[in-house]
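Down below are the structures I want you to see.
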Structure 1
Amino acid sequence: MSKQAMIDTFQKHVGAELAGDLETTMATMSDEPHLNHVPTMAGGVGREGVRNFYRDHLVGKFFPPDVKMTNVSSTVGDNQIVDEIYISFTHTTEIDWLLPGVAPTGKPVEMAVAVVVGFKGDKITHEHIYWDQAGVLVQIGLLDPKGLPVTGAESARKVLNPKLPARQF
């Protein structure tokens, strides 16, 4: 599969997720995919597991209405894409893959996300999605950063703008 074809397939996949189109989302996936939101271990294994997760937790339920996503960087290899994304939103709805069991707080959240997407042939085999869960918890008020080596939105902002100053110790 060409690099451009991988990019096009992943864009189609994400577009279908955001549009609430489960069938198109699944049509981009291999016969034995897996999905892992690493910080929360939310996702699925195998076609049925991934489909059930998408249906019940992600497709059409991705984020609150004010979500903004900014692509920071993309790296395209022979069988893999890695996207670095800055995401901001107000926590006005339940997002069980990101904050399982946490009721909406109404607080703003900014996060940097890395998405590793594997391909075999013309299909997506897996997504491994990483973010700073401690930083998200600080922003919604569930983790006090005092005395801990964690930050809040500042870490995501620095990914978006690397010229911001580094943390001072």
Structure 2
Amino acid sequence: MSSELPSLTHLNAAGEVHMVEVGERPATRREARAEGAIVMRPEVLALVLEGRAPKGDVLAVARVAAIQAAKRTWELIPLCHPIALSGVEVVIEACRDGSGLRLEASARTTGSTGVEMEALTAVQVGLLTLYDMLKSADPAMTISSVRLLSKSGGRHGEWQRDD
């Protein structure tokens, strides 16, 4: 592994922040998957899984919020390009160890820039929505482990998290 860091594409030759030019890049099919978790007390998790949360179907609301966030990533992250998403999928399930909920989001497009930020933004906003809807039952919940799992398409091709 090289000790030299790759160049940061959001800085120009003078070191100033700018939006990366992607107009000359070929349009390719691109996909990214990301995940994160929200840790909560077992009795709160039981409320959610049994559909008895005080604010209703929190899983459905969090899925919609995550999808909406992916669509609006360019408005939230200053140097992201607006892109036409061809699909966004969100899965929310209990963590294997029973500690809370795991949210996975995938985003797809055919275009000249990737969708990693859209997948990551979907995860963050979906988890924040779960926190908002459950905070009265457990204000000590913790959002953690938000990370990119895989991406494909574009100049760099396939990338998969090893762990």
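Each reported figure results from applying straightforward, stated rules to the coordinates on display, with no laboratory input. Nothing here was measured: the structure is a model prediction, and the numbers come from that model. Cβ atoms are built from the backbone, for glycine too; each structure is taken alone.
For structures 1, 2, which has the highest computed value of distance in nm of label points 7 Å out along Cα→Cβ at positions 24 and 152? List each step's numbers first, then the result.
On the way: 1: 3.7; 2: 2.8.
With respect to distance in nm of label points 7 Å out along Cα→Cβ at positions 24 and 152, the highest-scoring structure among 1, 2 is 1.
Computing Cα extents along the principal axes in Å across structures 1, 2 gives 47, 34, 25 for structure 1. Taking distance in nm of label points 7 Å out along Cα→Cβ at positions 104 and 144 as the criterion, the highest value among 1, 2 goes to 1.
Can you tell which of 1, 2 yields 2.0 when distance in nm of label points 7 Å out along Cα→Cβ at positions 16 and 48 is derived from it? Intermediate values should be presented prior to the final figure.
Working: 1: 2.0; 2: 4.5.
Among 1, 2, the structure yielding 2.0 for distance in nm of label points 7 Å out along Cα→Cβ at positions 16 and 48 is 1.
Ranked by Kirkwood radius over Cα pairs in Å, for residues 88-135 alone, structures 1, 2 are led by 1, which has the greatest value.
Taking relative contact order in percent (Cα under 8 Å, 6 or more apart) as the criterion, which structure among 1, 2 has the greatest value? Kindly include the intermediate steps, with their values, before the conclusion.
Working: 1: 21; 2: 35.
By relative contact order in percent (Cα under 8 Å, 6 or more apart), the leading structure of 1, 2 is 2.
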